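Heads up, there are several structures right after this.
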Structure 1
């Protein structure tokens, strides 16, 4: 990757055949080409037999074009869409385990409530909070919980969609 000033984060949606080995081939392609995957989520799609990958990567327009060309060569790739090119909705889920002595729980619950998160488990000396939102919100939430003692964090990675019902609102890189 070049030291181009236009380096930014791109979110792409890749519709693929739901077959064993597809995730490995996509990730291997990124690794062989030196493209970093910041986050990847995979799950079923609205079409039976197809899965949707949401991949966040960084680079410039040239990087994005190379990613598109390389993904387009994979036989199991059906469609590639640049979700970064149109207004959309993106979310991530995080589970955060925090030290929580009984005396500090009301204070921690206040932080959880402020972020519209929820407590999903309470143990003798810890709690697990669940937060749903944009990545920046998740990072801010974890940061505010740090003084209490964050024991563990598990994040799903970003999943995203373009707003509205017009697929033409975004760059369809391969269809």
Structure 2
């Protein structure tokens, strides 16, 4: 307030009022009238305590700005805390995803190794089964050849015996076979 009064006084002394011609303290001098009006205006402002009201409003506004700044700082700190929390969670999720991928790779490698072993075992079983079938077919072929050879030998022996055997020899062989079968059955 004192600053305003001092500035007004200096303005009055150094302003255009000094440059006006004629008596300065006359109501005919417009500069004097303007100075009186300005001083009256300042007096009304001081009377109604406008500088104090303006100061109070400025203080209130400064306090509001200070509280907004404090709120903004608190929000910023909270945001930084949340950001740090989310970054930490993101890192944890990334580590967990990396562990899951590594575990899946290990599992797939184990499954691939197991599949290879199962395939080898299956091939070995099929190879053994094929070898068994081949051996069985070979045995069947050998048996068939033996049976065929035996049948040929029997036919040959039959024809040789038929040529050389007489009816008495045949009856004698039949009697011996019947006795032998009877002895084996009893």
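What follows is calculated from the coordinates using simple rules that are stated; it is not laboratory data. Quick caveat: nothing in here was measured; it's all calculated off a predicted structure. Cβ atoms are built from the backbone, for glycine too; each structure is taken alone.
Tell me which structure, out of 1, 2, gives 0.45 once FRET efficiency 1/(1 + (r/R0)^6) of positions 78 and 118 (r between Cβ atoms, R0 = 35 Å, to 0.05) is calculated. Could you put the intermediate results ahead of the total?
Numbers: 1: 0.45; 2: 0.05.
The value was obtained from structure 1.
Of the structures labelled 1, 2, one was used to calculate semi-axes √(5λ) of the Cα gyration tensor in Å, giving 145, 18, 12. Name it. Could the numbers behind the result be given before it?
Working: 1: 35, 17, 16; 2: 145, 18, 12.
Derived from 2, not from the others.
One of 1, 2 was used to calculate Rg/Rh (Cα atoms, Kirkwood Rh), for residues 86-141 alone, giving 1.58; which? Display every interim value, and only then the final one.
On the way: 1: 1.06; 2: 1.58.
Among 1, 2, the structure yielding 1.58 for Rg/Rh (Cα atoms, Kirkwood Rh), for residues 86-141 alone is 2.
Computing FRET efficiency 1/(1 + (r/R0)^6) of positions 110 and 134 (r between Cβ atoms, R0 = 35 Å, to 0.05) for each of 1, 2, which one ends up highest?
On the way: 1: 0.95; 2: 0.45.
Once FRET efficiency 1/(1 + (r/R0)^6) of positions 110 and 134 (r between Cβ atoms, R0 = 35 Å, to 0.05) is tallied for 1, 2, the winner is 1.
A value of -33000 was derived for helix-only ellipticity at 222 nm (-39500 (n - 2.57) for each DSSP H run of 4 or more, over all residues; to 500); which structure in 1, 2 was it taken from? Write down the numbers at each step before the final one.
Working: 1: -8000; 2: -33000.
The structure behind it is 2.
Supply the structure label, taken from 1, 2, corresponding to mean count of other Cβ atoms within 10 Å over residues 94-101 with the calculated value 18.6.
Derived from the structure labelled 1.
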